[in-house]
1. Please state which of the structures I, II, III yields -20500 when helix-only ellipticity at 222 nm (-39500 (n - 2.57) for each DSSP H run of 4 or more, over all residues; to 500) is computed from it.
2. Quick check on the output: -0.30, -0.81, -0.92 is log10 I(q)/I(0) by the Debye sum over Cα atoms at q = 0.09, 0.15, 0.16 Å⁻¹, derived from one of I, II, III. Which one produced it?
3. For log10 I(q)/I(0) by the Debye sum over Cα atoms at q = 0.15, 0.23, 0.27 Å⁻¹, for residues 56-95 alone, the calculated result is -0.47, -0.72, -0.84, so let me know which of I, II, III that is.
4. Starting from the value 3.8: which structure in I, II, III was distance in nm of label points 7 Å out along Cα→Cβ at positions 32 and 88 calculated from?
5. Computing relative contact order in percent (Cα under 8 Å, 6 or more apart) for each of I, II, III, which one ends up highest?
6. Given that FRET efficiency 1/(1 + (r/R0)^6) of positions 16 and 104 (r between Cβ atoms, R0 = 30 Å, to 0.05), derived from a single structure, equals 0.55, which label among I, II, III identifies that structure?
7. Matching task: 12.2 is the computed value of Kirkwood radius over Cα pairs in Å, for residues 80-135 alone. Pick the structure from I, II, III.
Structure I
Amino acid sequence: MIRKFEKSDINDVMQIWENENIKAHKFISKEYWKSNYNYVKEVLPNVEIYVYIIEKRVVGFIGLNNNYIEGLFIDSKNQGKGIGTYLVNKAKEQKENLILSVYKKNTNAINFYKKNDFAITSESIDKKTNEIEYIMIWNKKSLNINKNKHCNI
């Protein structure tokens, strides 16, 4: 079940955020994520967050800052079950277009977003980590136009 974030979710969300960042980004020091923990915990409630609940427990979340996906995280035990796609689809219901940045070395995330109709539009260097990151965009209008191009009318 997907629902809006509640303040009581913060510790579960932050546990997922820290654990999964460390696992997904082995090319960035663990200390980087730990040093950003308090800052993220402070600012996270200021964005639009949807959580995925299984048996009254938060197992994943997506954070949106207007049309920008600040983060999408699913706890390891629940990855590969479609939860990330459900959360992205929830965001797509709310927005006409979405944008995000993802590290080039995070191939699992890149493949996930491509499978969910996002396209790489540019790349840059993240000044905080010195890692290359891609900017990926999903647009409802271009998706509809592309689907129409394939119709044989």
Structure II
Amino acid sequence: MNKYKEIKDKHQKRVNDFPLGFAFSNLQFKEMMEKWGLKETDTDKILTIGAGGFIRKSDLNEYNRMWKEIRKEEKYLIEQDKTGEGYIKDMFLYELENHEYGYTHELEDTLDALELTYDQVMKSPSLKHGLELARKEILDRENERDYVYE
């Protein structure tokens, strides 16, 4: 199992369990507010988190704490992988696959998803090595697939 995916799934469950609301229409907004025991006009009691998402103002500290803890754990796991051959490789492999690197050969979406810059990766031996391993694995798979179809 991919170590990064395990952690990502754990974090996703935590986010899913958090009292977030999403509304893309007036009806959805009304239903979200009712679910929270609020009136549609109680907009002073909620905050937008972007992309159609909302939280109650009363949940703001817990929301910020959740994201701080998630980022802290991710940073810790990266720091613990001194060679880049464990968690870091799994991290890049998962996100490269998720952003269709095998077709696009573009890194930008992957790095954005990981909140990393290309310069940060290139300056860190473990990040650089993990990225190289993950890219090689994806490209090797693509070459195998091409070979099978010829």
Structure III
Amino acid sequence: MRDYIINDKRWEWDVVEPGTKGDELTLDITSETVATYASDARNFNPRYVNASEGEFAMPTTIFREAPLRRHSVAQSAGYTALENVEKNNRQTPFAKCTARWFKPIKVGDKITSCAHVLEKYEKRGSKFVTFRVELTNQDEDKVAEYDYTCIFEYAKGQNLS
């Protein structure tokens, strides 16, 4: 049994509530984390590979340093994310993402992130959930946020092949 499976209560679309918030995650932005992400993203610009104190991280580092962590949001509501249930688990596939940046993330920053359910809606018979992940730095300045939408349930009869 995986340690993030807390019960057999499935976090299905019908029980998802806007405003449900997961736990906070705080990570240090170091020269090493900036260089590792740049390398993983195949961006070998010396600006990132050799970043030192006070220099900028790649803007897209928000997705690594502030991951969505849907299971944390589900767990805070007393449920288990559909990907993590023991029986008949299933994915909630990615549909779209929109990001906004307010301040740069720099080497030496401490970034805290938290995800919450922004909204849930139906469109053409499919059911979607949008999460918002907000990032703040050690000064409690909002540095970025992104909205990440998943498909919780496909429309009946939709051909998925």
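Readers should treat all values here as calculations from the given coordinates under stated rules, not as data from a laboratory. Nothing here was measured: the structure is a model prediction, and the numbers come from that model. Cβ atoms are built from the backbone, for glycine too; each structure is taken alone.
1. Label of the originating structure: II.
2. Answer for the origin of the read-out: I.
3. II
4. Of the options listed, only II reproduces it.
5. Structure III comes out on top.
6. Label of the originating structure: II.
7. Values: I: 12.2; II: 10.9; III: 14.3.
Derived from I, not from the others.
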